[in-house]
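So, here come the structures, one by one.
Read-outs throughout are calculated quantities, based only on the coordinates presented, and are distinct from any laboratory measurement. No experiment lies behind these values; they were computed from the predicted model shown. Cβ atoms are built from the backbone, for glycine too; each structure is taken alone.
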Structure 1
């Protein structure tokens, strides 16, 4: 049975297609961590208390039914330590997406709402800044996440499903590595990514397929192959 905890990172499934940009109205310390009040600007998640919503890509559980005060969540210390939600303050804008259903079109990629780490924006190139005319952003993920970054592969940044446009793997341990994404006008208009500037922290969720492949190859594909240790016959 799946246990749901307010502010946990383990429930819900998403596509990385942001449905609304909300505004933080309140950040209140509570016994469990921090209570977030978010104004969804007229958007409805289509679910009530106990429903899952991705806030900047982090899966949170609504602690109350949506009301006049907006959407309420509790972010526990683990969430605050592993994401950029601890930096939110009244007035902060956040990307919102409700959990998918079996009838949802999968326009992005499979996103779990499990933040793997926080990267830092290293460079922002806007149209007119140089040749090419693209809006491109370079980020440095934590070194341990670079193994999951693949050229033209998927990555979820602050809750937005994006394709890696360029990559520098860096050293063997992933240090000094970076990725670049190219942002289209629709993404800039419908999400908070146009607000990014150098030095900003960004929630990163690596592609679950890449994580699974790397995990299996690292831990089970050594001498003897995947079946090493299993009994014969």
Structure 2
């Protein structure tokens, strides 16, 4: 992780943990230079990351201030929380998982290209239904390269794959490319998500990367449209 990324991560955590409250001013750039032992250019890049994420705003001649967004929204918008996984995102609530499929297969050509591997290599092919407070929320279709994510077991799938990747394998999850759109559920998904009648679902297609640039996941998640919301911040 680059220095500015580490500083941005530290500031982000302080904001999401409530150390810095909405409307509060961050330390001046020169003060943060001393605190972190880096140049003003590095501090500027770190703060600019938070501006892009909509967590802080720069006021000319005054400094940098935490955006006045509700605590719940700040936590949902924080980049760090996007990679905690389902269980960590809803920590403190009852989260359970039903493993529908757990196979080892060769990847299709398109998936192999996204994971930068050969169609002769092997991947995990996983389907899970995630529940929040005993209500089905999302059906997840996940494919990961065995060579990069070794030792995956059903017990891990029933809890948190991301926690296993970072906690047991000591790998760092950094980024993801996502496409979000509305679609219609299959009959099987309607049963799993307990959907009655006609109701669109939210589809999230994702390719996720480690901090060294290696792709480790290709996934499609189908979320109940009435129990999920995706928030974003647009910066001009």
Structure 3
């Protein structure tokens, strides 16, 4: 058991970003991630140097790879060009470096939404982008149930079936051979994964929004136990 003298340090990676409001380079992470970590008893650490992935892995007890920062108050094209040119390449490289650094030390990793895809891609899998345009399946701004795999982390925490939020345009295509599926949507989208050997977990939904005073969606389960479980798991 963890003593009160040591609280786990959880690196919460929003990563390099393009600030949509002030139109400049930035580091951005939604505070719902850090609040979820702090409420579960961890100390959220926000990285600020994309050249120090190995150093962050040394001091962090666990890593949370967060979702994409999609909101913008200005919907005109110029900001999107800056995101494609500046944010996405930097974010992809830093996420990959952090994943490999934490994985190399055998430290727990939780990928959320984009982070879920980072795990699969870093393990050799593929991503299908904007699948609603080619498959006619909508997974943005809706909620739906998932069916979990018996014995998996999400099954142990939340049971065989529960409702989640859905806020994504991409899905896993080819699943990496080192991973296993632990939850799927009714239309077959892979919603949760686990590494076959390592403490590495991914979820397609946003558990950080499924807790607190205004959970999203209201009919979903409280996801606080996921963060508590992940933080406790850094003891192992």
Item checked: Identity of the structure behind 10.6, 26 (criterion: Rg and Dmax of the Cα atoms in Å, for residues 12-59 alone, calculated), options 1, 2, 3 -> 2
Checklist line | Test item: Kirkwood radius over Cα pairs in Å calculated as 18.6, pick one of 1, 2, 3 | finding: 1
Check: For which of the structures 1, 2, 3 does the calculation of FRET efficiency 1/(1 + (r/R0)^6) of positions 44 and 100 (r between Cβ atoms, R0 = 25 Å, to 0.05) return 0.00?
Finding: 2
